[in-house]
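Listed next: structures, encoded as structure tokens.
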Structure P
Amino acid sequence: MTDSLASVLTIDDIFLGCNANSMNEAIEHAGALLVARGSVSEEYIDGMKQRETKTPTYLGNGVALPHGVLESKEHIRSTGIVVVQHPKGVDWQQGTAYLVVGLAAIGNDHVRVLSQLAEILQDDELCKTLWTTTDPKFLYECLTAEPNNG
């Protein structure tokens, strides 16, 4: 059971300064990175694209969270996350995505990951900083910080 972003995200899963001309191109890139890290098979990328036609994955604050449809779960080998920064932004139907967080989750792993991401993404100023930072360690530390429960 994965209980936090820190347990699945490494600094090597963060890619800064990327550029995509379309939402599909950004999804293909994030999906290919999930394939490269061994989390999913190639077929999972089609499930990520299908998800956008059913339930768009734009979360707001410049962040999109592409992940596969239920039918693509069989193509997941292990829970994995990749964070792809697009400083110029990518048109994501409901808004412009500057951070594309590709996700593949086994079981209910995504629930904890989503709630941790949602907490971070409520901070407008932090999100804007994450869109443009050139320091992968900064982005990693922001995303994996323990939620402030006090």
Structure Q
Amino acid sequence: MKKPLILGILVFILDQFTKYLIVKYVNYAVVINIIPMFDFFNITNIHNTGIAFSMLQSKNLLLLLIISFFLLTLSLWFYRNKEKFDSLQKYAFCLVIFGGFGNFMDRFFRGFVVDFLDFGVNSLRWPSFNVADSCICIAMFLIAVDLLFLNKKQKVR
């Protein structure tokens, strides 16, 4: 098995395991303060019925499942053409695919995505997120860095 796929599978397992622990041991909307200075970091149990950054909250679940499935299928299509990508991009796409699959599974089986990582300073909060969301954001950053700074291939005319 290729290393990017192993990373993706580990990400999926970590995502699902952490969500399981949160649902089992943290009551809905309870905030557990981890880094109390400025209320910087909390663990909570938030049910995100929307998509990225809680957009489209409480909209039609079927529509959100279709959007998620479409984006997951598009990512898989890109990964199938992986011989066109360098190693960093392969890892990034595996993070996107397995992170997206983790959130899709939540939405499909629970009707919402479990978000539990809460960062901010006092009342200025970043939207709560989870391991899958983190991996998707990291992947997008890696792809941007690769395309902007590391991709040295020149188009020949």
Structure R
Amino acid sequence: MATAYEERLAVPLRWWVQGSMLVASLWLAMIVAVPSPLAWSVTAVAMLLMAAAFRSYGGARVRVADGQLQVGRARIEARHLGAAEALDAEQTRRTAGVEADARAFLLLRPYLSRAVKVEINDPADPAPYWLVSTRHPEALAGAVGAMSGGAAPR
């Protein structure tokens, strides 16, 4: 089966710029306080750690294919999915906050303001819904709805 939707939740460019500026500040503080080779070594390690953290955090994938919804490492078959609803920024904030269900499965990223709420119809699964950050909530909700036979996105 073809992939109906796929997205990597990569961190935004501004995080890379700000992180690089932070590492540059570390270098500036180190270069005046310790021998140059040590300052460069510490800075290189800090840059590598920052890059690894950003790639790991932003490496989460959202994929609709092969009769499954895959969100990060979690997977669920289409037969267990209900309606998928595309949420705007305010609905996402409320659904993740004051209206949240503690049993829900969440994959949220602070740099993405919109999300999709996917109802779960599996009686063995304690999660009533999945709330997933995305850059394209209408497309994701449409792909989930088409795969599961659920309602179209609102």
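Each reported figure results from applying straightforward, stated rules to the coordinates on display, with no laboratory input. No experiment lies behind these values; they were computed from the predicted model shown. Cβ atoms are built from the backbone, for glycine too; each structure is taken alone.
Can you say which of P, Q, R returns 2.6 when distance in nm of label points 7 Å out along Cα→Cβ at positions 35 and 75 is computed?
Answer by label: Q.
Figure out for me which of the structures P, Q, R the number 16.8 belongs to, where Kirkwood radius over Cα pairs in Å was derived from the coordinates.
Computed on structure Q.
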